[in-house]
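Structures given as structure tokens follow.
FYI, it's all coordinate maths here, none of it is from the lab. Keep in mind that what you see is a predicted model, and the values were worked out from it rather than measured. Cβ atoms are built from the backbone, for glycine too; each structure is taken alone.
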Structure I
Amino acid sequence: MICLRCDAAWPVETYAAGCPRCASEGHASNLKLTYVSEGRCIRLPAALALEEGATPSVELPALAQMMQLGRLTAKLEWCNPTGSHKDRMSARLIARAMSCDAPLVVAASSGNGGLSIAAYAARAGLPAEIAVTASLVPSYRRAMAAHGARLVEAPDSLARWEHLARRVTEGAFAASNYRLPAIGTDPFGIDGYKTLAAELAGPAQPDLIMVPSSRGDLLSGLRLGFEEIGGVMPRLIAVEPFPRLARVMAGEDYRSRFDGRTAQVSIAGETVTFQALAALRATGGLAVPVDDKAARRAQAALAACGLHAELSAAAALAAVEEMARDGCLAGRHVTLVLTGSGLRDPGAHDPATWPHTNERPHAAAPPAMSGFLPPRTETSVQQRDNG
């Protein structure tokens, strides 16, 4: 296991604080797995796999033409077994927990991750406990419970991490971050996201990949996957609901906490990680903040193309439009990682929150989709609505 920050090598263990050397210096950095044999992935137990991965890519020619892109594709990660990209990670996290003989798997979640962990833990016959807040969407709550997971309600997001920390001292395996400053999820789980890189790589691979991001597990997994595959590295673009990584890229400390309110619950949170920063640096990427209003307009544009993405995922399209305004994406192939379905959003079954003004979320496309975001102004760039 190699530190992403200082390159120190460590035996294969579970490092709750990330790299021990960096932790001793007051830093927080995750590790990556390295392999000494051919076949750079760990084979899952046959009884655990739920056929995650191999999700479809959909062409979006009308939107590509509108933004003068060479090609725009959407990777439909909601086609994974529990409806999100998290299944790629959960399969390997649960396999790792089993190899450690963990009596319990614990995770903190706003929805997608907790549901995925609950399902894969059930598949493995392993007890799961998910720390949530009162704002958890009821459909998530019911689904997690249906898989047999025990839900523990915490007063706020950071209190969930405190609960996980206590459980880890009692022998539980943590399937999500619980440290502050944040580190990211266990490296065995992040390795699962290399499979997404493998599906995108090849002669037709994108020039840029738009990645809805919070603490950068998916970003890091994609970066590590493309590094192992070799060849041309696509630029990874972190899409966030308010400036966090963007501020770090501009010089702020990644260990800081960044305030902001958002309805993009799957990528919310006030922390970032070194692994996310490292992924952007290694790929020549950047972070693009997308406020909720812009994400909703992008959600409507995707719905007009037949794709009802969750708000956090739809923000990826808004980020493309933001970058395309100055012509820097002309002729490029861009891929949106659509991490979850719009049916998962809070209020998804409330017509007042649907992406069109019509009476149903999948209504016919409006006469023209051009200009689904307003013209760029200094105000829109500097002052974003994070509510």
Structure II
Amino acid sequence: MYNIELEEAIGLILNSIEAIEDVEVIDLQDALGRILAEDFYAPVDNPPFDRSPLDGFALRSVDTANASEDKPVKFKVIDRVYAGSPSSKSLGSFEAIRIMTGGKIPAGADCVIRLEDCEVVGDGVIIKNKLEAFQNYCFQGEDIKRGNLLLEKGTKLNAIHLGVLGSMGQARVKAFRKPRVGILVTGDEIIDYTEPLLDGKIYDTNGILLASRLRELGFEVIKIDGQGDCPKAVAQAIKENMDALDLLITTGGVSVGDKDILHEVIDLIGGKRLFWRVRLKPGTPAMYTIFKDKPILSLSGNPFAALATFELLCRPLLAKLSKDTTIKTKRVKAIMLDDFNKKSKNRRFIRCIYKDGRVGLPKGGHSSGMLLSMKDCNALIDIEAGNMGLKKNDIVDVVIL
């Protein structure tokens, strides 16, 4: 398909792929940000025993029934309990056991008095107030009951989730495999940023930009060595690497110039082109292909155009591949803080700074080849085709990056 709307392009992408179902068993310490591949049920209670929530003395509430300021009751302290070191003793009448926060409630005790609410005298403790049964008392399973569903399949694991899993003694978890994303930058003019800059050459911006963005989103990146503008070399590189990838992103070579080689490359590899050109700026010449039942998303070589179309087209693709719904493109309404007087014949996305329901424009150029003015931006304004310009206080659609 040719020259289609953004939403149609996204629909074609999503209808052409399936989520990755491969499952890995990984160490808990490596599970942050991963997608849980099975429901997780509590294998044990938490806490695993009745315990004290504070420092004090464990005792029998019945023995405090008549305690008061006028008639204090003295208890004999027979043992001491630390967290992790339970007592083997059972309380009798008017006996107490010194207990620390997290300590296991000893047999016979049904309450804990705060250390600051009693008076320690020699080998005893004086109580001056009545305690109720189970006062200052944490029950076994109070937080988590064995057999309860704690985390659902498809959950993106965060620090709290890992804490819950750790509290259950879960050393390893089942997670869906992360997509492996390849990046291939075309262009004879491109050299690696580690090399000296030569006359007529430019440094590879898109490779490091997109690889870093992918890593920010939690994906594994495989950099494919640049093959310049040689269609056969680029085609061969794709053939050699595609089996190891779940998605290939290319930049450059998708327009109509003499060195825009991706059309020939797709023919050489026998790929199925689903669309070319999307009705938006920047990034109009974006192309999408299926090869070996895997997606190839080809973006403009201009850095801002590549970034914008990555956010608009690739994030929905990655969300489906990975089952990670948190990386789907998010949209909000916002109030303009500035004027943008440029007329937009085509649908346009411009960089902006979003905060608290308002958007401002950065200093610097908005050209698709300019990246510096993007450094403080965190969103894109979606301007409809035919717009005559935006004014301060206009309500606009914003894509959050």
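Could you tell me which structure in I, II was used to calculate helix-only ellipticity at 222 nm (-39500 (n - 2.57) for each DSSP H run of 4 or more, over all residues; to 500) as -9500? Among I, II, the structure yielding -9500 for helix-only ellipticity at 222 nm (-39500 (n - 2.57) for each DSSP H run of 4 or more, over all residues; to 500) is I. One of I, II was used to compute distance in nm of label points 7 Å out along Cα→Cβ at positions 92 and 156, and the result was 3.3. Which label is that? Only one of I, II returns 3.3 for distance in nm of label points 7 Å out along Cα→Cβ at positions 92 and 156, namely I. Here the criterion is distance in nm of label points 7 Å out along Cα→Cβ at positions 28 and 116, and among I, II the highest value is seen for II.
Identify the structure, out of I, II, from whose coordinates percent of Cα pairs over 27 Å apart was calculated to give 64. Computed on structure II. Suppose mean count of other Cβ atoms within 10 Å over residues 76-83 works out to 15.8; of I, II, which structure was it derived from? Label of the source structure: II.
Can you spot which of I, II the value 16.6 was calculated from, given it is mean count of other Cβ atoms within 10 Å over residues 220-227? Answer by label: II.
Could you tell me which structure in I, II was used to calculate FRET efficiency 1/(1 + (r/R0)^6) of positions 4 and 124 (r between Cβ atoms, R0 = 35 Å, to 0.05) as 0.80? Here the read-out was taken from I. I, II: which one has Kirkwood radius over Cα pairs in Å, for residues 68-259 alone, as calculated, at 17.6? Of the structures listed, the value fits I. Taking FRET efficiency 1/(1 + (r/R0)^6) of positions 20 and 332 (r between Cβ atoms, R0 = 30 Å, to 0.05) as the criterion, the largest value within structures I, II is that of II.
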